[in-house]
Structure P
Amino acid sequence: MQYQVNRAAAIPELKADWNDPIWKNAETGTLTHIRPQSKDHIPQVSFRVLHDDRNIYGIFQAQDRYVRSVETQFQGQVCKDSCVEFFFKPHRGVGYFNLEMNAGGTFLLYYVRNHKRGDKGFADYSILTPQEGKLVQVKTNMPQIIDPEITTPVTWCAQFVLPMNLLENYTGALGNFNGVTWHANFYKCADHTSHPHWITWNPISETNYHLPECFGTLLLA
């Protein structure tokens with residue numbers, strides 16, 4: 001699949017508001033590929049992404065149910081909670097980043113050079129430090145902790161800002177974005193909720209989100 005990342009007309013205010021007019025300049029992508037292990041609840045999930053050569057701006061909207069969020073530590077296992085994820089490989093560098101955000105706004109961010117797994121995790125990857133994590137902005141419209149689950153229908157949003165100077169610590173200089181191609185996938189999961197599910201933008205060959213060979217295409221305009 002292919003998604004065009006348009007240039008931001010202005011810097012989006014960090015308020016996790018899907019209806020903020022700034023996002024009208026962004027295309028809307030949807031997650032439609034459902035893994036067979038998913039239970040009977042399948043949320044409707046959309047995303048929007050913009051850039052301005054200094055930052056990547058993005059927002060997810062999840063029309064969800066059975067929402068749970070208990071992880072509060074940076075680099076904790078947020079995928080076990082109600083979670084949205086953006087995995088992306090810039091046009092330079094050997095690896096990809098995986099930004100994972102739970103409904104409470106806690107996030108995880110690695111740079112994975114080799115996603116093959118061994119006894120100690122990935123074959124080659126870097127866990128971004130707390131100091132680097134402070135350069136990333138994430139905000140949701142939900143409380144940090146959601147426990148017990150919200151079992152009734154609820155719409156939640158997660159907004160993020162990824163600075164280019166942080167990414168370049170791992171990729172090297174990325175230069176001007178006009179007309180370049182990145183590769184990426186967008187995900188929704190909720191591993192340890194009462195109704196786990198795994199949904200993706202671009203289809204994947206197995207229930208494993210660390211499959212860069214299954215990434216779709218991002219065209220930066």
Structure Q
Amino acid sequence: MIKTTLFALAAATLILHNTTYAADKLSRTHTVDVTDIEEIVIEGGVGSMEVVPADGSELIVELEIEAERNWYGRSRDIDDIDIVVNKRGDRLIVEVNEKDLDNVELHWHIEMPEVHRTTVNLGVGQIIAEVQNTELRVDLGVGEARITAASEHMGRVEASSGVGRASISGGNNTINKRSFVSENVQGYGEGTNDVDVQVGVGEATVALRGH
């Protein structure tokens with residue numbers, strides 16, 4: 001009986017240690033008119049990011065902030081975390097107001113109007129983006145970047161992974177350079193906008209679609 005009780009207690013302790021408690025979440029939404037903006041810069045931090053095309057001249061940024069609780073039931077206070085939008089001339093920078101993002105995960109949904117240049121920076125996570133007629137630069141530290149764009153708008157396209165894989169589909173004159181751990185792919189669309197997708201560790205893919 002004593003052995004059975006001890007076994008039950010040990011099993012319960014193991015389950016407790018491997019339980020992930022429900023996360024605390026909150027959402028922020030900001031809408032910005034970008035009529036006079038030439039470049040939009042998104043500083044994502046960590047987490048996931050989805051970028052979709054938007055009609056008109058309004059940038060819509062929805063951010064879900066998530067703080068996971070530990071097995072003690074404690075979680076980080078996220079009430080003060082919000083989106084900050086700064087305009088510097090014809091450049092718009094979107095970021096969060098908190099630099100310390102330990103134990104915080106950000107989930108971005110961005111409706112992006114057409115501007116001349118778009119820059120997306122993310123430290124760790126996933127970027128899935130469909131972009132319009134824009135020059136594009138994506139810089140991801142660790143994770144996966146999947147970009148879709150119209151071939152008619154895009155000129156020189158480069159996808160690179162320092163440790164991992166890179167690929168371009170739908171491009172012309174594609175050249176693939178693969179080393180032991182890294183891969184770099186270059187190709188061309190039918191337009192003039194450059195696309196540069198760089199991933200430190202992980203996967204970088206660009207798909208150019210036709211008309």
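Taking mean count of other Cβ atoms within 10 Å over residues 36-43 from the coordinates of each of P, Q, which one would give 17.4?
Among P, Q, the structure yielding 17.4 for mean count of other Cβ atoms within 10 Å over residues 36-43 is Q.
Using the calculated result 8, 29, 29, 17, 9, 5, 2, 0 for P(r) over Cα pairs in 10 Å bins from 0, in percent, pick out the matching structure from P, Q.
Q
When relative contact order in percent (Cα under 8 Å, 6 or more apart) is compared over structures P, Q, which one is greatest?
Result for relative contact order in percent (Cα under 8 Å, 6 or more apart) over P, Q: largest is P.
For which of P, Q does FRET efficiency 1/(1 + (r/R0)^6) of positions 60 and 100 (r between Cβ atoms, R0 = 25 Å, to 0.05), calculated from the coordinates, equal 1.00?
It must be structure P, since only it matches.
Comparing P, Q, where is mean count of other Cβ atoms within 10 Å over residues 76-83 highest?
Top value of mean count of other Cβ atoms within 10 Å over residues 76-83, among P, Q, belongs to structure P.
Given a value of 13.4 for mean count of other Cβ atoms within 10 Å over residues 28-35, calculated from one of P, Q, which structure does it belong to?
Q
Of the structures P, Q, report the one carrying the highest value of FRET efficiency 1/(1 + (r/R0)^6) of positions 148 and 164 (r between Cβ atoms, R0 = 30 Å, to 0.05).
Across P, Q, FRET efficiency 1/(1 + (r/R0)^6) of positions 148 and 164 (r between Cβ atoms, R0 = 30 Å, to 0.05) peaks for Q.
Each value in this text was obtained by applying a stated rule to the coordinates, not by laboratory testing. This structure is a prediction, so every number in the text was calculated from the model and none was measured. Cβ atoms are built from the backbone, for glycine too; each structure is taken alone.
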